[in-house]
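Listed next: structures, encoded as structure tokens.
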Structure 1
Amino acid sequence: MTPLLQAALLSLFPALTIVAGLRDATSYTIPNWISGLLIAGFLAAGLAVGLSPASLGIHAAVGMIALVAGMAMFALGWIGGGDAKLFATAGLWLGWPAAATFLLVTAVAGGGLAVALLGLRSIWLRPYLQDGPAWFGRLATPGENVPYGVAIAIGALVAFPACDLFKAFPGLG
């Protein structure tokens, strides 16, 4: 397979992850088509860069563990359903040991996001945000949810260079 096609397939992960984070920030939803394309893109990218069946299995196992964890967080009301699916598909792409970096960075980014939203939602800043876009006003609304897909996207993007899928691409590993 040509390096150009391999690069195009690998670029699906960061591109779709960024789209998911932006969609979550602006609409509090992550469409199912993003998760579907991430799953299909992983299979194509894994085969394109020649990951071994064992490595593909490890990625699938990490993705399944992330799906169960995401479902638990959704059941507890900590994240939304789209966030849980993004969390699982990121785990699928990242595999092990990049998943450890993903978890750590996602947790730190989630804490930073929460602190930023608390500041944004403070009584001192709200009057200055009335003329902004509607989605920004919603982010600044006290009591509104946290678009955790933003933190998941940050964690996934930071961890991506550490995953074996990325390293398998010629010239990057």
Structure 2
Amino acid sequence: MADNAQSGASASRERVFLVVVDESPEMPTALRYACRRAKRTGGRVAMLYVMEPPEAQTWGGVADLMRQEARQAAEAVIARHAEVALGLTGQPPSIHIREGKSRDELLKLLAEDRSISVLVLGASSKGEGPGPLVTTFTGKGGSQLRIPLTIVPGALTDAEIDAIA
């Protein structure tokens, strides 16, 4: 029981802002907001990249090769954004790379890592809708979250983000 109390005390001292990393145009806006909030509040940033699982293949070797290539691509994308986070916060982000469906893997991570205290998602600035995770968690799926959700409009400029974060 002392461990849980200690974990709770530790989590309350440091806010962890989780950003789901992908190639969407609004993701860098969400990342900048999370980094600025983390820096301002003495918290840190965590990043989640979810790879789509390879489609069922007849040959296991083909699926393994596809998985390796997807992992390398994921590592390259997240490394690029981790450099940005390091530059904005002064500390490296926690990095999580998973395979599966984004919503499912996000919920699993939140259940496993109780230090994560805020989920930060970017909303599309184009007319195509807010994105699947934003849609899920602002609708009926919102009851599955155990932490606050911050939605950052994708059209914000760096200066606007810096002013509000």
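Below is a table of values for the structure above.
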| item | result |
| --- | --- |
| Among 1, 2, structure where distance in nm of label points 7 Å out along Cα→Cβ at positions 70 and 102 as derived comes to 1.5 | 2 |
| Label whose coordinates, when volume of the Cα convex hull per residue in Å³ is calculated, return 109 (choices 1, 2) | 1 |
| Structure (1, 2) behind the derived value 3.7 of distance in nm of label points 7 Å out along Cα→Cβ at positions 86 and 142 | 2 |
| Source structure (of 1, 2) for distance in nm of label points 7 Å out along Cα→Cβ at positions 22 and 150, computed value 2.0 | 2 |
| Of the structures 1, 2, the one that -24500 was derived from, the read-out being helix-only ellipticity at 222 nm (-39500 (n - 2.57) for each DSSP H run of 4 or more, over all residues; to 500) | 1 |
| Answer label among 1, 2 for the case where distance in nm of label points 7 Å out along Cα→Cβ at positions 14 and 38, calculated from the coordinates, equals 1.1 | 2 |
| Top of 1, 2 by distance in nm of label points 7 Å out along Cα→Cβ at positions 94 and 134, largest first | 1 |
| Structure from which 24, 14, 12 was derived, semi-axes √(5λ) of the Cα gyration tensor in Å, for residues 30-117 alone, options 1, 2 | 1 |
| At a computed 3.0 (distance in nm of label points 7 Å out along Cα→Cβ at positions 54 and 126), which of 1, 2 | 2 |
| Which of 1, 2 yields 1.9 [distance in nm of label points 7 Å out along Cα→Cβ at positions 78 and 110, calculated] | 2 |
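Any read-out appearing in this document is the output of simple, stated calculations on the displayed coordinates, not a laboratory observation. Quick caveat, the model's predicted, so the values are computed rather than measured. Cβ atoms are built from the backbone, for glycine too; each structure is taken alone.
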